[in-house]
Structure 1
């Protein structure tokens with residue numbers, strides 16, 4: 001029961017919930033999560049560390065980059081919780097926007113052939129020019 005309480009506490013944070021939902025889509029590195037969520041590297045790394053400490057994530061190193069994904073062998077209750085959240089949030093505007101931004105980021109990186117900080121900064125500049133200043137997206141239930 002303590003593990004489940006820890007998971008619920010972790011997922012009560014919007015950034016961590018958004019990161020986890022993005023990781024249900026595909027394996028991602030820190031710069032991709034920064035680009036999609038528009039949050040700083042220390043904040044992304046801190047949240048990934050917390051999710052990893054709860055044994056929700058796996059890491060794969062590729063050169064200097066570390067790619068994160070949801071563990072494949074999660075306990076049944078944890079897997080069902082993640083699936084439930086994904087189903088319940090699939091039509092939420094924030095998560096739709098995150099998935100759309102993830103797709104744009106992925107396509108941008110495919111065109112450049114790289115996943116690094118320089119590519120991330122170029123993507124963020126492109127994204128900034130494309131979108132008018134918007135109010136911060138807030139998850140609404």
Structure 2
């Protein structure tokens with residue numbers, strides 16, 4: 001069972017992490033959910049909106065709404081494959097979307113590295129194992 005002080009520390013960490021993530025993406029004019037779409041697309045050439053929804057575990061309407069907003073901002077491109085099935089809509093990052101995703105990812109990575117550097121080197125393996133255990137519980 002979690003001791004009250006440990007619980008307070010963990011919940012404060014989660015709350016601050018959430019706030020910081022929002023701040024990191026707001027600088028680029030996107031929401032956290034829009035950024036997660038962009039970062040998922042960063043490693044892909046193109047993908048159907050339906051498959052992107054499945055990959056991210058989101059329902060289709062949520063994904064369509066995010067794609068529409070990103071499209072209006074010029075961060076993604078939508079297209080159909082005229083030769084196979086015109087009903088399927090594909091999406092890929094625009095040049096601006098790739099830059100935005102890369103900029104936010106770089107800032108995020110720098111922030112995470114700064115956090116990790118605050119952990120004493122001899123404690124890092126224990127912290128990493130604890131984080132793995134918590135990830136498995138999510």
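Please treat every number below as a calculation from the coordinates, not as lab data. Keep in mind it's a predicted model, so treat the numbers as computed, not measured. Cβ atoms are built from the backbone, for glycine too; each structure is taken alone.
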Top of 1, 2 by FRET efficiency 1/(1 + (r/R0)^6) of positions 12 and 60 (r between Cβ atoms, R0 = 35 Å, to 0.05), largest first: 1
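Could you figure out which one of 1, 2 the value -19500 for helix-only ellipticity at 222 nm (-39500 (n - 2.57) for each DSSP H run of 4 or more, over all residues; to 500) was computed from?
Among 1, 2, the structure yielding -19500 for helix-only ellipticity at 222 nm (-39500 (n - 2.57) for each DSSP H run of 4 or more, over all residues; to 500) is 1.
One of 1, 2 was used to compute P(r) over Cα pairs in 10 Å bins from 0, in percent, and the answer was 10, 32, 29, 19, 8, 2, 0. Which one was it? Present the calculation step by step, with values, prior to reporting the outcome.
Details: 1: 11, 43, 35, 11, 1; 2: 10, 32, 29, 19, 8, 2, 0.
Comparing all candidates, it corresponds to 2.
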Identity of the structure behind 1.1 (criterion: distance in nm of label points 7 Å out along Cα→Cβ at positions 76 and 100, calculated), options 1, 2: 2
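Ranked on mean count of other Cβ atoms within 10 Å over residues 4-11, which label among 1, 2 comes first with the largest value? Write out the running numbers ahead of the final one.
On the way: 1: 14.1; 2: 10.4.
Across 1, 2, mean count of other Cβ atoms within 10 Å over residues 4-11 peaks for 1.
Identify which of structures 1, 2 gives the largest calculated value of distance in nm of label points 7 Å out along Cα→Cβ at positions 44 and 124. Can you show the working numbers first?
On the way: 1: 0.9; 2: 3.3.
Top value of distance in nm of label points 7 Å out along Cα→Cβ at positions 44 and 124 goes to structure 2.
Check the numbers for relative contact order in percent (Cα under 8 Å, 6 or more apart) across 1, 2 and tell me which is largest. Don't skip to the end; give the middle numbers.
Details: 1: 28; 2: 22.
Comparing 1, 2 by relative contact order in percent (Cα under 8 Å, 6 or more apart), the maximum is at 1.
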